[in-house]
Structure 1
Amino acid sequence: MSSPQRSSRDALSIAMVGTRGVPARYGGFETAVEEVGRRLVERGHRVRVYCRSVDDEVPGSYLGMDLVALPALRRRSLETLSHTALSVGHLVARRTDVAFVFNAANAPLLPLLRARRIPVATHVDGLEWKRAKWGGTGRRYYRAAESLSVRLSDALIADAQGIADYYTAEFGAATTLLTYGAPRLDDPPADLLGQYGVAPGAYHLVVARFEPENHVELAVEGYVRSGARHPLLVVGSAPYADEYTRRVQAAAGTDPRVRLLGGVWDQAALDQLYAHALTYVHGHSVGGTNPSLLRAIGAGAATVAFDVSFNREVLGTSGRYFRSADDVARQIEDAEGDPAAAAARGAELQARAGDYDWDEVARGYEQLARDLHDRRVPGPQKGRRRAAVESTPQHIEVDA
């Protein structure tokens, strides 16, 4: 896959706001900022990324992007919004041609950008209000923030068709569909697997933040019920998730086949784990298109995913699906009973990964930035209400 060519058109200054920043070490938003931002730089644009200086020292630049490090309150309910508030304050004092704001939760801050006449697109993410970590107040806040993002953004970005359908059905709002990319790994080495005590094709894998809607507990419970011979490696953790982590540990119990590895921050090692797993078990259910899922299929991993529209959109008929612990057990046993068939499904998924190209995604962001700058975007709702009502799907599968 070739790098995007430097654009000969006028360069733009582009701000990316609302994430933990880069280098990407946490989740989908950070991955998108890193992959898209560096490509925009290669195409001649100036990119400013706002980063949280909570845990790590942040460099002044990274892959050509200018980084601005600002603090955040260390409380789950306030961390994102507090950091974005400081970022927006910094941004409005210094201007930019276009701003990409990630996470609809930041919508209450959009009036400040509008007051400075900074065109803004909001990447609305998945259905955050469905996450179990939020209580009633948090869920009501996120539902209200979705509505605000529709009313106050110049454009909305969805990373999955299911998310686009949701905003059409709920708000009659148009979105720009910009997925994530799937890095392709062909014939990767296996020299780093020894540190985990496994061999190629002889283990199962889970990679996820420990949050209920990612169904790590369910995956572990199903595996423990199975008669699998190969071990299950569980990669992941999460801030503010002590209770759920204990639930995952309880599901594993004393089963020696389950190995809870915590975070694996060495990307080369993580890539090898994806590429050589007999199955990758993906429990994410509310977040739209997921970078972990795309990385897994780019590595050719036979994937067993929680059965929601976002995952079926990516995997199609080449994936296998679960809704219960018994489903997980059955899929794992089937894979061990016929590893050649599992490998064939992995190869089919790797071919599907070609539809998810970071170069194409970056070109989409660049075009949207130009349209915003040139005021060619009518807004998410303008002219959409009647068409949305006529084309609303009868059923959108988003339940966790």
Structure 2
Amino acid sequence: MTTSVADDFAHERRARSTALTLAASMATAGAVSPIAVGLGGLVGSSLLGEDQSLATLPVTMFILGNALSSAPAALLMARVGRRAGFLLGISVAVAGGLLAILAISIGSFLAFCGAQTLAGMSSAFVQQYRFAAADASPDIFKARAISWVLAGGVVTGVIGPQAIIFGENLLPFDFAGTYAIQIVLVLIAASILATLSIPKPARRQHGDAKGRPLLKIIGSPRFIVAFICTVSSYALMSLVMTATPLAMLHHHHSHGDAALGIQWHVIAMFAPSFFTGSLIARYGKEAVVAYGLVLIAFGAVIALLGVTVMHFWLSLILLGIGWNFGFIGGTAMIADTYAPEEAARVQAVNEFMLFSIVALASFSSGKLLVLSGWSMINILVFPVVGLSLGLLALNALLRTRNV
């Protein structure tokens, strides 16, 4: 075995270990997200009066907290390292859980929105797990590393919604116990992250050859198409998922049915990660993204066909699988657009723009549900999917002509 081959083998072995560690942490720390989304609208609704138009605001604050913290999280870790940054995110999640318990116990909608914001801020660090795994991997393993990390979300998909159900009556105030469980889960993640050994993200050095201008990178057709497809997958998922628990309650389904729907949705979001990397290696990133967008559209079709529990659940499952293909494929496309020394800046801007748009989609969800109804939310899926598929096709055509 030559020295070069041995180095490549050792690099991939370290990358696999890093991805598995991050996946294990994702399994527990990732539970913050389904708890915030699954309970945000329900708890928000219970803390409001007759005007329910702001019921989804806590979910929006979760996503907004993510958006506002995404750039600082990426840039901070470029300075202090991944492990220190991830552990800081854990401490924010603990603070968010404590504030949520207090908010529910005193019946404060504003305090609960603050707790959701802290949860979103902690989630910004969790979102960096996928980039950390990709940056620590050789090119041939990047897509699979991202996929492995997100595969940890399968456990999250069970733990998060079950925490909602089990924690509903665990403490004297409804659902306060869920946030106590959240605190335990993120502390478990902290113990896992303490074993993480990973280099700091590469930083830009002085000199013209050490990193292109940021605007040149994010203004390139490759980045624009990758970003639009990624944000379309995520924003549509947020738009529909945020409204679904409230729509289910409106159509006389139970809190348990809504929580189980979110559970199956989150499992569907992450279970395909066991093979999404292999699909990307076989068919290409763009093809997997296209399949994901089509599945999101099929989910909207199912939602428009009826309002039984099974219609809601099947729609959520297709939405989750579509998100997985679109998000992992889109992230892998974005990871191809920058060099290692450009990573921190591009990731910071990408995350900020991505989650700002996702926050807008989430906030619009509650308003649209009240003003226009469940059907309109699903109808909006089709033009966004059509635009993204059109850009993918155009990008493929231009690449073919340039060959």
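Among 1, 2, considering only distance in nm of label points 7 Å out along Cα→Cβ at positions 316 and 356, which has the greatest calculated value? Comparing 1, 2 by distance in nm of label points 7 Å out along Cα→Cβ at positions 316 and 356, the maximum is at 2. Calculated for structures 1, 2, mean count of other Cβ atoms within 10 Å over residues 20-27 is largest in 2. Ranked by FRET efficiency 1/(1 + (r/R0)^6) of positions 108 and 180 (r between Cβ atoms, R0 = 30 Å, to 0.05), structures 1, 2 are topped by 2, which has the highest value. If helix-only ellipticity at 222 nm (-39500 (n - 2.57) for each DSSP H run of 4 or more, over all residues; to 500) is computed to be -12000, which of 1, 2 is the source? This value belongs to structure 1. Could you tell me which structure in 1, 2 was used to calculate mean count of other Cβ atoms within 10 Å over residues 28-35 as 23.4? The structure behind it is 1.
Among candidates 1, 2, the computation of relative contact order in percent (Cα under 8 Å, 6 or more apart) that gave 24 used structure 2.
Every number here is computed from the coordinates shown, using simple stated rules; none is lab data. Bear in mind the structure is a predicted one, so any value in this text is a computation, not a measurement. Cβ atoms are built from the backbone, for glycine too; each structure is taken alone.
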